[in-house]
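Every number in this text was worked out from the coordinates using simple rules, so none of it is lab data. Bear in mind that the values here come from a model prediction, so they are computed numbers and not experimental data.
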Structure 1
Amino acid sequence: MKYFGIVSGAFLGALFLNFGCNNNEVDLETASSFDNIQSEILNKSCAVSGCHLSETDGTFPQHGLILTEGKAYENLVNAITKNPTAKEENLKRVIPFDADNSLLYQKLLFETSHKSNKNFGSIMPLGKEMLFTGQIEYIRRWIEAGAPKTGNVAEVSLLKDSTPVLKKFDALAAPTAGQGYQVKLDPFEIYPYFEREIFVHKPLNNSESIFVNKFQLKMHPGSHHFILYGFRNKQSLPALNEIRDLRNKDLSFNYTTLQQIGNHVFYFGGSESNLTFNFPEGTAVELPANMTFDVNSHYFNKGAKAYNGEVYMNLYTVAKEKVKKTLKVLDLGNSTFVLPPKQTTVTTRDFKFDKNVRIVTLFSHTHKLGEKFEILIKGGTRNGEIIYTSTNWEHPAKIDFANPIALKAGEGLTSRITYNNYTDQTIRFGFTSEDEMGIIFGYYYEE
């Protein structure tokens, strides 16, 4: 099995935000390298409310990481991460003498330096300008020097280097003619202190049915996710090529857009700024002629300066005669649950197939109250077997089964989701980030 971090839905917090200040002056020349990292980076960008400040932060259940003074070092060095992709690749939060296998370092990079070439979730700080080149290099050198708690092992001048990591965002080159199609969102403004989520109904401009066996995604930093949705009901679709905001500038919701979300069917997407995904050999997703997508992008801006979002996705195609199995999209949601305030609730929902199927990929989607998402087999000789577990709602595991899960007609899947409603409100299914969801996504083929 392969595990990937992916899709999430609306998201209220980020792991590393350049909010807050440390009023305690530190002599950078005489302080230890780690003390400098604490005062100049962690205190200002990470150990802030809603992120890595305390166990009461809404994001704590997914990352389990506190980065305040007196706790950060022990919580980083040689500490096990909760990131499923990083765990599979044997990364820890910080491994002394090994920056490439330290998740702290990898989460700061626009392009991974890890030998697996895998992505480990959204670039940090999410919704803010990336750390400067010098800051990232200071952390790298500290790790490569053994990540000591005391002693000065990296040049202080690096902390004063304001060279941007991403000087210019380069567009993703489109597939060559006959090799695929590109869907893109040209630059659009992300307002200061604003969470902007937009939808644009776009045509793919394919005159005949096509088979997609690979997709590639590239996003300007600051994005939580990008998704291509189809429509369940093809009647009364949104106008083409018009931006529809989920939230208005006054922070009120656009309820027309909210209603349209209920007509969506997931096709392709991801949360990594750079992502390439290949479907299993001999399989592909068929798209009908004249396909249109509702293109969804979700950006955060936690700073006082506006910036532009920009996204490109390439869909690569293969000739029909090379496709042995045509993939269909799994979209199995539970919308009937009720989550009482101040308690943990476990919900279950069964879904049965009316034909023999084989499942090749599974992933999941909840909002911030989802602590654990399990998928079990329903019926047959493997009844009750857990085939999927994810404990990160922001970047849920995506599992690609080397041996597809075989289910007979009448058998199916069960979603078992643990929610921790720490709020004072009763929470139900809904499309905003204040509501909850519980959806099984994936790909399968019929036998």
Structure 2
Amino acid sequence: MMKETDVLVVGGGPAALITSVVAAQMNPNKKIMTVRNFPNVPIPCGIPYAFGQLKGIGNNVMPDASYKAFNIDLVIDEVVDGDKSKKIMELKSGEKIKYDKLVLATGSKPIVPKFITGYDKPHVYYVSKDNSYLEKAYEATKSAKKIVIIGAGFIGMEFADELLRERDKKISIIEMLPNILGVAFDREISDVVEEKFRATGVNLLTGKKVTAIDDNFVHLETGEQIEADMVICAIGARPNTELATKLELRVERNGIWVDEYLRTSDKDIFAVGDCAAKIDFFTRRPSKVMLASTACAEARIAGANLFGLQVVRENKGTIGVFSTNLQGLTIATAGLTQKLAEEAGFNIVTGTTSSKDRHPGKFADTSDVKVKLIFSKNCGTILGGQVISGGKSAAEMINVISVAIQQRMSIAELFTLQFGTHPLITSAPTTYPIITAAQKVLVELKNR
């Protein structure tokens, strides 16, 4: 049986949803069809919280209301092959779909470390986006008493934070880098978070490599053995490019090659989200950033430009903008860390300042907030920033810093930026930390 559609979107995550909705909004006379593998899909960033605060996988499901609202045909099936010359895709059920424009939003898959002996033991779980698999992992956590988490990036640390809510569990975290969250934060930020976790009794092992997993222990390169009746492996993800390869599209090491409008090597096929290759905003090198926010930005560009360039976009590259809350601390980062900037060869200058997130600081919900900004010493352009706060103000401050990075703002522009402030909501206008961090750098450069 052959179906026909103007736009076929393959995938089920945020990138697929937003591409479909924007395509429907921008092209009301076109037929939009989305094919995804599973009847329901998790909210990717919410997966760790389904194991804690949300109390179950079923409470972290992406709603399908938008598909119905915009008259998008949602098909639950799997695209297994296709012929791009004929513009036909084949489903696992045997059905075929003829399209005019195709969008691949096939996402990513967890990295499975086959170099670790025992990686496929039944008590070893990965951060999959398959809800049926996650249900099994969730059930396993209920009876597990000694859980080892491999990987201390955002996902690994968020899992640890959630599982710590169950006081009867012994949590161990193993990270091969010298510090937790080492790719996203400089040491002075990650050390504060690390100290918080150690205070809970978590067995936190940094600078350690796992070599094997057996029925009772996780074995380290040092010879150490960590007891475990459950292992959660959170060491990253790889772009899912299998379908693109079958279609003989150009595929790079970090994903499907795309231009600034998310067009692939075939002019009628687009790729968005984790499966699409990215380049770093500053270095122009391949980027491994995989974020729902980035995926949604790409989806809006693709969805708007399927039938002609309606939204003009200069390809400035990808900026990693992250935020999370761990052990009562909100931490956020955008752009380059000091370490990454120096490794990339930038001559930098930094400014760090602290303030209260309310004014005066006597309000009951007042918290400390610390901001670190990184600038190019040569031209004064902002390269990155990090925020840590006992409240939640860091999450929105990092979005301001992200906009500043995208607009290539200078030290002087940030120093003179006009902000809205209020005693109950923000830091004081006299000590707003983004401005005072820029001021600190400005004064330092002037006095040299």
Structure 3
Amino acid sequence: MPRSNRRLGLDKRGETAVRNWSGHVEFTSERFESPSSVTALQALVSGSTTIRALGTAHSFNALADTTGVHVSVADLPGSLEIDSAKGLAWVPAGMRYGEAARLLDAQGWAVHNMASLGHISVAGTIATGTHGSGDRNPTLSASVAGLEMVTAAGDLLTITHDDPSFAGCVVALGALGVTTRVLLRVEPTFGIRQYVIDDVDHESLLAGFDDVFSSAYSVSFFTCWTPELTGKIWMKRREGRDAPLTDAQLAGEPWLGGHLATAKRHPLPEHDAMHCTEQQGALLPWHEALPHFKLDFTPSSGDELQTEYLVPRERAPGLLRDLEALAPRIHPLLHVSEIRTMCADELWLSGAYGRDTVGIHFTWKKVPEVLGLLPEIDALLGPAGGRPHWGKLYESDPAALASRYPRFDDFAGLVATFDPTGKFRNQTLDLLLGSRNVHHDHR
């Protein structure tokens, strides 16, 4: 699988080019459309030879690219529709996750978790298997109970969790259609208290891995792979579910070689924490504490690339120790790494399909040398069952990558059924799925 790094932003064709979040991928679409009605979207899709949905473009490879039409659903009309009796909410696909969270909370509802950023579109989040953290929390995609999409033929199709193919339609990489609405499972709103632990050493973390990551509703470990091999723990404690910190912990009792931070922290060392969500035990609504960054601030300056591998939970401590051998080469190219956990789900292309999982994330500096390290990271994490995040940079052989997903062949069959002419395909999907076998089974 290519690194999907077609450009590193050094050969700009013009200021009007459509680019990804960090600006290093210049899309090749012939035009960009943003219809204002579902009917107009249906006509656009049915009349296009090649088309792909583009959300907030928070991707770091060419998965979202197309040589045809790029379409956004951000301008489609719609609002939240909550079924309180069933604990379900229809959410516009083009809405940012953080905006949907605010609207849900205002009506007394919540989703179970959020990603580090609330700035990403709902449809893009779930289509790529994006996640937050927490031993008891599945990926964000696992909260989906239904989808509404425009198919290749221009039909408006609703698929719910009782459909036999549903588990293949959620994390679907934009290969089945253009999603217009997402049905999310919701629960009553809840509060979170966030704390940061400074100067945690790797060995103590790895030795107590299960205890550390089960210590709160959501736990992240940030490290820069410095020679000292120390980092910070972000601990998000759910009010009424997680036990409060003890008086000794609040007084600064050492833990894992570290101690409770005495001021607000940013995940990146030496960065101003002003735009991070509040810490130091302040009780906040779930949507203001589960992300690391405030919604009203765009945290990315564009000076970054991203890679993430989702590895089997039981292999994670050993794999992290193995990565320490690469630390002298990782550190100079890195902004920061984040380690997170999630429980298993049943979605065919989810990084957590069928197993409890640990995410090993790298936020890189935007330099070409990163690309030379990707094959070595894949050689280390891939054979252990590591599944790269679909929207980030990776270097994997397509056949080897497909073998890491037990239901991959079923997904390929689903794509052939939903999109027989390859309308939603692109180079990335062609490499992953193989040649386009055109037939006439129009869904």
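Okay, here's what the table says:
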| quantity | calculated |
| --- | --- |
| Answer label among 1, 2, 3 for the case where helix-only ellipticity at 222 nm (-39500 (n - 2.57) for each DSSP H run of 4 or more, over all residues; to 500), calculated from the coordinates, equals -2000 | 1 |
| Rg and Dmax of the Cα atoms in Å from the coordinates reads 22.2, 70; which among 1, 2, 3 | 1 |
